[in-house]
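S.K.: Pasting the structures here.
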Structure P
Amino acid sequence: MRQRRRLSPEERRRQIVDVAGKLITKRGVDRLELTAVAAAAGVSRPIIYKYFPTRQALVMGVLEDFEATLRAKFVEGASRSMPGTLEEITRVFVDAVCDTIELKGAGAWDLLGSNGPDPKIAKLGDAIQERLVGPWRPRIAEMTGASKREVLSVSRMLVAAGRAVLELWYRGSLTREQAAKDATRGVSALLREYTRS
């Protein structure tokens, strides 16, 4: 019989976050139970509590992990193809989101910017969405010439449009490629609409 290797604290934490992310994707955040996370991870509840003292802390860990992975995927995609046009930049970001959803599940993506029942988790989801979108606003303003107010509005529309189309993919109505193309076209069209001549 092969003996299992003991995970380092960082590996164990990452394993727990990955399992919780998959359970959120499968069951939703409201039905996430630490007992189920422990069972799926093959550890005891005290091990879960060692890393995450509350359910809320675990969900926050899942959100932060999703954000870090998405940033890394975007940097990887941008460095691979050095996008220049509006459509190319948009497609690299859409592909980074799709890659992250495939790797981590859609549960955390659904929580970003949501108004779920837990105010602290909703606030963190909003904060992470802002950290992802905020740095794009100056670039959107530069590319479009839109006012600060318009950029704030269009950035929220871009997220909503992208989310709506990608949901069709991970819920099974579109292929990934179809969703990525449609999201890229829709987001690019919105940006073009706000571009000053």
Structure Q
Amino acid sequence: MFTGIVQAVGRVLARERRGDGARITVDVGALDIGDVAAGESIAVAGCCLTVVEARGRQLAFDVSAETLSCTTGFAVDRAVNLERALRLADRLGGHLLAGHVDGIGTVVRCDALPGGDGSRVLEIDAPLPLARFIAAKGSIAIDGVSLTVNHVDGPRFAMNLIPHTLAVTTLGELAAGEAVNLEVDLVARYLARLHES
């Protein structure tokens, strides 16, 4: 489990084909990995991946074909948000995330808000099947960042990004047309499933 509170921004250094999947190597930037070992889960751009090798400031992850088919952001030289798995004693500062990406959204705009404080509005189009899980004042993760939805109009939704979020995550680099990983709220997903039964 994760919280969507990004601990560092890393960068994809290599992507090597492995069967129908890939092995990616990530420079972890300022992430504390002193006690990381093979088998640990780390959210990379919001996707829970298993460490298969740790070398200095680099971690390697094997990514399955299934994961590659429903995620984005693992291209070489791409900046990625990183978060280590939640420990039971940790504070829950964002919202509960599984690191299971539900789909890929498309950025409509990421524009400065009036007022000059550096905040931006981020507007995204979600895949239609995910739209029913996104609610105003609800939680969503964008590339692993826990955010509060401000407005919803069909599959399009918007949220405000404060300067701190822009400074410590990859969201400040987003532009119209870019693809982002989406993870909808766990509670919304399970309530919808219960309602179907």
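Bear in mind that the values in this text are calculations on the coordinates, not laboratory data. Everything numeric here is computed off the predicted structure, so don't read it as measured data. Cβ atoms are built from the backbone, for glycine too; each structure is taken alone.
S.K.: Using percent of Cα pairs over 25 Å apart as the calculated read-out, with 41 as its value, let me know the right label among P, Q.
M.R.: It must be structure P, since only it matches.
S.K.: To continue, here is another question. Between structures P, Q, where is mean count of other Cβ atoms within 10 Å over residues 63-70 highest? Intermediate results must be reported in sequence, preceding the final value.
M.R.: Numbers: P: 20.1; Q: 13.9.
For this comparison of mean count of other Cβ atoms within 10 Å over residues 63-70, the top structure is P.
S.K.: Next question, about the same structure. Using relative contact order in percent (Cα under 8 Å, 6 or more apart) as the calculated read-out, with 20 as its value, let me know the right label among P, Q.
M.R.: It traces back to P.
S.K.: Identify the structure, out of P, Q, from whose coordinates mean count of other Cβ atoms within 10 Å over residues 31-38 was calculated to give 12.2.
M.R.: This value belongs to structure Q.
S.K.: Continuing with this model, one more query. Output the label of whichever structure in P, Q has the greatest value of FRET efficiency 1/(1 + (r/R0)^6) of positions 47 and 79 (r between Cβ atoms, R0 = 25 Å, to 0.05).
M.R.: Between P, Q, the highest calculated value is found for Q.
S.K.: If we compute mean count of other Cβ atoms within 10 Å over residues 143-150 for structures P, Q, which one ends up with the highest value?
M.R.: Across P, Q, mean count of other Cβ atoms within 10 Å over residues 143-150 peaks for Q.
S.K.: Another question, if that's okay. For which of P, Q does volume of the Cα convex hull per residue in Å³, for residues 87-158 alone, calculated from the coordinates, equal 112?
M.R.: Structure Q accounts for this read-out.
S.K.: Out of P, Q, choose the structure whose coordinates give distance in nm of label points 7 Å out along Cα→Cβ at positions 7 and 103 equal to 1.7 when calculated.
M.R.: The value was obtained from structure P.
S.K.: -0.95 is what came out when log10 I(q)/I(0) by the Debye sum over Cα atoms at q = 0.26 Å⁻¹, for residues 127-182 alone was calculated for one structure; which of P, Q is it?
M.R.: P
S.K.: So helix-only ellipticity at 222 nm (-39500 (n - 2.57) for each DSSP H run of 4 or more, over all residues; to 500), computed for just one structure, reads -25000; which one of P, Q is that?
M.R.: P
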